[in-house]
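Nothing in this text is a laboratory measurement; each read-out follows from the coordinates by a stated rule. Quick caveat, the model's predicted, so the values are computed rather than measured. Cβ atoms are built from the backbone, for glycine too; each structure is taken alone.
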Structure P
Amino acid sequence: MTRIGIIIGSTRPGRNGEKVARWVQAIATEHAGETAEFELIDLQDHRLPLLDEPVPAARTPGQHPHTRRFAEHVGSCDAFIFVTGEYNTAPPSSLTNCIDYLHAEWACKPVAYVGYGIYGAVMAIQKLRAQAGVLRMADIGPQLALTLRDDFVAYTEFRPQPPQTPALHGVIDELLAWTHALTPLREPAIIA
């Protein structure tokens with residue numbers, strides 16, 4: 001079965017990302033049916049310190065136990081949905097940090113984006129798209145932009161507008177199509 005990791009990018013206290021990610025998981029699971037499994041990957045659970053590996057991930061797999069656990073988790077996925085807020089026009093540092101920890105585990109896997117913020121995190125997603133290209137991830141075109149004004153009550157209670165569900169269906173459909181198309185290119189991530 002196809003495994004899609006939904007990465008909750010923010011670890012900030014009072015974050016909205018977990019609510020958004022759980023909604024994405026529920027909608028995606030219902031929409032895809034038996035064709036895919038959608039798993040939450042909460043960066044709060046992984047507690048990755050600011051990148052502490054002495055050698056870049058492009059040269060060698062990480063040596064610390066926290067890196068190896070995270071690499072195993074990410075390596076087992078066929079594709080990803082990054083759920084990201086936007087802090088000062090950028091993704092949360094916790095999301096950028098987790099991406100920097102790995103290399104081979106991201107390669108030849110598609111990635112979709114669900115952003116939330118004042119303007120739907122569109123600038124943060126643009127920065128993530130640039131990073132994905134360097135890692136040889138297939139950066140799919142559609143993205144979902146949830147705004148604090150329209151899709152939240154008092155900026156904290158997540159209540160997506162009705163058009164967001166079919167928009168998410170479109171993101172999921174394209175992500176799954178790319179995931180299947182790239183299957184021949186993916187090799188299991190090697191964790192030494």
Structure Q
Amino acid sequence: MNDLVKSAQNSCTACLIPACIEQICTTPGQLSRWFDHNLHGLAPIFPRVLLAYEFGEAGLEKLHGDNWFADLSFPFPFSLLPTDFSWTLATGLEIIAPIALILGFMTRFFSAALMVLTVVAIAAVHWPAEWHTLAELWKGYAITDQGYGNYKLPLGYLFMLSSLLLSGSGRLAVDVWLKPRASLI
């Protein structure tokens with residue numbers, strides 16, 4: 001009788017190993033489907049909040065600070081604007097856009113507007129004044145300016161804003177709430 005019990009136990013153990021391996025192999029797919037079904041569209045909230053903080057902080061600094069745009073040379077056509085107007089425009093955008101990003105309101109529009117602002121900022125402030133080789137230009141890919149520019153953070157912001165421009169605000173957003181109502185109009 002003991003041999004029969006041992007034989008049954010050995011065959012059950014042999015049956016469990018392939019079942020466990022199959023379960024382990026199917027778990028990532030099940031997890032991925034669960035994330036797709038339950039959490040799809042939540043990822044954009046993270047860059048929205050981070051960008052809102054960064055641009056909002058810059059906007060508040062401008063709001064409470066002095067206009068230093070007169071010392072810069074802006075790229076065309078922004079060089080045609082008076083510096084006071086540019087300062088007010090940048091300050092206003094850096095205060096309004098973060099609120100819109102947090103709410104997920106007109107996310108694509110404000111992402112595009114902040115991308116233009118960031119490209120102008122890179123050209124006027126963060127790009128190296130002089131560079132003669134790609135190696136010198138690469139030295140500007142830094143957080144702090146050591147005489148070679150410092151375009152690393154704004155470039156990162158451009159990539160995050162591009163992601164929001166292409167994907168939209170995600171599920172936790174006013175845009176999602178307004179979308180069905182807009183189709184009724």
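Name the one structure among P, Q that Cα Rg over 2.2 N^0.38 Å, for residues 75-130 alone of 1.23 was derived from. Write out the running numbers ahead of the final one.
On the way: P: 1.12; Q: 1.23.
It traces back to Q.
Tell me which of P, Q gives -23000 when you compute helix-only ellipticity at 222 nm (-39500 (n - 2.57) for each DSSP H run of 4 or more, over all residues; to 500).
Q
Please compute volume of the Cα convex hull per residue in Å³ for structures P, Q and give me the label with the greatest value.
Q
Taking distance in nm of label points 7 Å out along Cα→Cβ at positions 99 and 147 as the quantity of interest, name the structure among P, Q where it is greatest.
Going through P, Q one by one, distance in nm of label points 7 Å out along Cα→Cβ at positions 99 and 147 peaks for structure Q.
Between structures P, Q, where is FRET efficiency 1/(1 + (r/R0)^6) of positions 107 and 155 (r between Cβ atoms, R0 = 25 Å, to 0.05) highest? Mind dumping the intermediate values first?
Values: P: 0.10; Q: 0.75.
Top value of FRET efficiency 1/(1 + (r/R0)^6) of positions 107 and 155 (r between Cβ atoms, R0 = 25 Å, to 0.05), among P, Q, belongs to structure Q.
Suppose mean count of other Cβ atoms within 10 Å over residues 51-58 works out to 18.2; of P, Q, which structure was it derived from? Numbers along the way, then the final one.
Values: P: 13.4; Q: 18.2.
Corresponding structure: Q.
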